[in-house]
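Please find the structures below.
Here, each number is a calculation from the coordinates, and none is a lab measurement. Fair warning: this is a prediction, and the values are worked out from it, not measured in the lab. Cβ atoms are built from the backbone, for glycine too; each structure is taken alone.
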Structure 1
Amino acid sequence: MLTRLRRRLMGLVVALSMPFLPFPPNLLTILGLLMSVLFLLSVRYEHLLLGLVFLLLSAYFDVIDGTVARMRGVPTPRGAFLDSFTDRLSDVIYAFAFLYLGFDAKWILALASGALLVSYARARAEGVLGTRLEGIGFMERAERLIAIILVYLLFMLGYVRASLLVLYVTVALVWITVFHRFIVYFWMISRSPPRAPWQWWPPPPGPP
């Protein structure tokens, strides 16, 4: 959902990316993952304000790394894979952080597993259809990051019930997105032209 809005706010995203334009995009991706690890450690040792700083930095690097790659003219399949892989690692790290905060493990597991399935559905469908797919569903990566920050901020300020309410709504929307993507992608794949077997898998090696 916010993917469409982000296109309209591209000027702001570009401005946020400018300070890090000299840096390799993959380095920014790794920094985002490092910030999520520091967020987890801050929560583990009850430095909640410091944890908020690291959480915001993690989200910041997650937003700008792809933009920096495009501005530098160096987007690569390797960078896209690294970005996607570290995003999934960050999702798991966030889940562990909220477990340390004392949130119900069932809800955190539901959030983490739903987030992974949302991302997997898109990745698998893109692999099958051979085209880029985004903007389908309520809770893409950007929306989930905003929700996670809001849950954490409310909890840190002492509004525990409000943070739980936001968590419950987020989990519900994440799983709605899972099934929404399944239906949409399944329909798109069903309508795509049939492929020969060698178009789904690498062709067998030829004669020596």
Structure 2
Amino acid sequence: MVCPWRTSDLWLLLILTVFLVAVNTSLTVLMGTKAVLCCHPIPLTNVVLITWEIIPRDRPICKISYKGGTNEITKNNCTDERITWASRPDVNPGLQIHPVALSHDGYYRCQMAASNGNFDHGYRLQVSVCPEVTLSPVKNRTAVCKAVAGKPAAQVSWAPVGDCVTEQEHWDNGTVTVWSTCRWPDSNVSAVTCSVSHLCGNKSLSQNLLPG
């Protein structure tokens, strides 16, 4: 992903007197992929200072700054090498996270001080994790379907519908394991299908029941 940055598209901003423009965006990104966060699209010739403020869920605040004119880059309390400029900040000051990890959950804000005002673009970043799905038959015409360590929690459904109990276990890293235990007392049911729905996509598994 590349942040759009064409001065010709933004010439109207040059005739505006703006004190503050603030935008907030909610963004969900799959763990292990690359995320690029863009600043407010203004002509960089007007920019005096660009600062990315990074507020992770469970780590100290990090700040990365670029000064226009001197091309000086400073970092304050930033140790995660997976978080970098997406390009040269004087060309495109977007922030790149690669690869995205669970620890990157948090709030990211690009603050731009320019000759014609201040421009903020914030991102509430949520990291999504695909669950591992299993289906196991047990005795007495019962089966257990698990969606292990997903984020957010997965949804589990059955076909045909049985007598089911669904439970969840929340882990310290923010992932959730969901398991559903179902029983089919009707002897006419010989095979069942568990369907798991998640932001990562849907998955279905089928299994024959063990005789009770």
Identify the structure, out of 1, 2, from whose coordinates Cα extents along the principal axes in Å was calculated to give 77, 35, 24.
2
Of the structures labelled 1, 2, which one yields 23 when relative contact order in percent (Cα under 8 Å, 6 or more apart) is computed from its coordinates?
1
From 1, 2, which structure was helix-only ellipticity at 222 nm (-39500 (n - 2.57) for each DSSP H run of 4 or more, over all residues; to 500) = -26000 calculated on?
1
To which of 1, 2 does the computed value 5.7 (distance in nm of label points 7 Å out along Cα→Cβ at positions 84 and 140) belong?
2
Among the shown structures 1, 2, from which was the value 15.8 of mean count of other Cβ atoms within 10 Å over residues 20-27 calculated?
1
The value 16.9 for mean count of other Cβ atoms within 10 Å over residues 60-67, derived from one of 1, 2, belongs to structure 2
